[in-house]
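Presented below are the structures under discussion, each in the form of structure tokens.
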Structure I
Amino acid sequence: MIIIGVDFHPEFQQIAWVDTETGELQERRLQHRDEAENFYQQLAARGVQVRVGMEASGYGHWFERLLGELQLELWIGDAAQIQRKRVRKQKTDRQDAQLILKLMLKDDFPQIWVPSWENRDLRQLLWHRHRMVQARSRIMNQLQAVALNEGLRCKKRLWRTKRPQLESFPLAPWASRRRHDLLELLDGLNPTIAELSQAVEQEVQKCPEAQRLATHPGVGPLTALAFVLIIGKAERFPCGKQVAGYLGLVPLEDSSGNQRRLGHITKQGSSMLRFLLVEAAQVTVRSLPEWRRRYFHLMMRRGRKIAKVAMARRLAVHLYWMMREGWDYQELVKFGSHVGQPGNRHGVQ
């Protein structure tokens, strides 16, 4: 077997590899993409087993596809954990590749879960819609500012009934040009977002897990599908606290001795799913009296922002258990946690 440690860069990769049968150790720098493709194609043609290890990177999709086509085994590691395993103060590309190779030989490589290509492609659908909605919001905010400058304050009614009035305002030449261009961009984004939203709903119809999550009050098709795609396999997490940490909904902590210091949330993981959970949790608060009471209690004690994040974390834990146990919302209410409720000291009988 040939084991290869790769320090991956967008323009090149530094590799260190060893042949476990002969003990031969070599190092090399491969330019992207032609030289790297030729090197791995030659390895695949030799018919020997090859295992490649690299840190998680956002610019290596073509490399992952190449190794998949050549049927070469690829391990992707947690970059933060690999960083913590470095002992020497010096850091070079050669030493990074040697460190990855050393961890693979010692069977101490922090391998992570990697989603399938179908999962990644569906994430692109969600991200594309998310960015289009953000762009539309920025355009609408600019048009609201134009209306306010002309004395028209009508919030959402601007898009329902007051748009002709916005278009009729006499403006200076460049201000009029800006209004015209923004309205054109808005008219172009609306059909695109509607098409993407319809595609999301179609994908939810193909995913039973997302359909079960969508039964929770406040959770729509977009949030349900995003949660399923980003969490992947619920069995990866032993408890709901791990899911909250994975999504960055837990506070920073710097505690020592008897002094405990907590900061803002870590904001690790997917920012899109965190945003969707916060939005969905606010709808859940308006839908369920129990959530409303808990939200207002937290808001009075800690403030509105912290209360929103706390409810988003609670929603994430609920969705995790629904996904792990295969429950819909009614089963979650029946079989879920009843700790602290009167008459349920010993759980569901």
Structure II
Amino acid sequence: MAHLTEKENYLRVMNGEIPEYVPRSLWMQCSIRASGFNSMPAPGVREFRDVFFGIPMIMEPNSGAIPKPNDYVIDDIRKWRDVIKRPKIMDEINWEAMAKKDLDGRDPALLKVGAGSVGNGFFMMLTYFMGFNNALIACIEEPDEVKELLQFILDLNLELGKEYIYWYKPDVYSMGDDIAHERAPFVSEDVFLDIFEPMWRKNVALYKEAGLPAEHHNCGAFWPYVKYIVDMGFNAWNPAQPRFNDLPAIKKEYGRKLCICGAFENNGMVSWEQTTEEEIRAEVRKVMDEMAPGGGFAFGGGVLGNPENPMVIERNGWITDEYEKNKFKYYT
């Protein structure tokens, strides 16, 4: 029996339809980045700077690239214009040649997920520039300066986004901005609505106007702001961590209007040394049984950790295998 491809099936849930089988959350596996803007260093190099603003970065084996602690480019938000300039690389890149290099030979059956942007969201970019403490203080003491800086970033994102849409023709727009921790969002709802919500809304509007479904990434206890991303037009949210969010309640409220991608606790019991194979497989079945009925769900399970760690490799294999064994049983 012929089945829909992963791409076709995933786009069904992105568009609010019932899938043929439980899709996998594909935003990471199918991300297409404009390679000319890649900041990642050569293997073995730990410290580097990002290509847009020269932010000092370091590579960590378990978390990837992060800003170098206590080495920030802005120490006073009121002086951001002295430091943050239009990146020269934006005027030097050959989009046609870059897209050809990135897309030539790529299987057209694979989903294309991505966006044109100068960094990681808006809240996160502020923390990259200043560090978390100074960024949060700036939001309270100098909100107008923060908004002007983020408007500058938004304008650059929209410029890059138009080129990205034209040359890369993505299937799904993806935007991440980790504005929550395990207990709550980092900023109050008033601050979110005043500073960050307008930036997200204007950013996603470009891609929605191009007819693309949109997926939002936010870790932690993001549930208070889910209603806003739905209103903005986002079709999906990942990783939707169940320990910090009442996912059944969110699924009941939004149905297939919002695809919950992930819903698997990837740094909890599945990563404990004493957890057995059957316990991990049972957790996969539990998540799928709870979230798959009715659609509006894409499974995204795995164990966080060094991808070269044998335990991580083995357990991710169990999780993938159990997902594959069960993905067809929920829809007819």
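When mean projected area of the Cα convex hull in nm², for residues 57-152 alone is calculated for each of the structures I, II, which structure yields the highest value? Show your work: numbers first, answer last.
Working: I: 10.6; II: 8.5.
Greatest value across I, II: structure I.
When FRET efficiency 1/(1 + (r/R0)^6) of positions 17 and 177 (r between Cβ atoms, R0 = 35 Å, to 0.05) is computed for each of I, II, the one that comes out at 0.05 is I.
From which structure (I, II) was relative contact order in percent (Cα under 8 Å, 6 or more apart) calculated, if the value obtained is 19? Each step should come with its number before you reach the end.
Working: I: 11; II: 19.
Only structure II yields this read-out.
As an exercise: Rg/Rh (Cα atoms, Kirkwood Rh), calculated from one structure in I, II, equals 0.96. Which structure is it?
Numbers: I: 1.06; II: 0.96.
Answer for the origin of the read-out: II.
Upon calculation of helix-only ellipticity at 222 nm (-39500 (n - 2.57) for each DSSP H run of 4 or more, over all residues; to 500) from the atomic coordinates, which of the structures I, II produces -11500? Computing helix-only ellipticity at 222 nm (-39500 (n - 2.57) for each DSSP H run of 4 or more, over all residues; to 500) on every structure in I, II gives -11500 only for II. Upon calculation of distance in nm of label points 7 Å out along Cα→Cβ at positions 81 and 305 from the atomic coordinates, which of the structures I, II produces 5.1? The read-out was computed on structure II.
Read the figures in this text as sums done on the coordinates, not as results from a lab. Just so we're clear, the structure is a prediction, and the values are computed from it rather than from any experiment. Cβ atoms are built from the backbone, for glycine too; each structure is taken alone.
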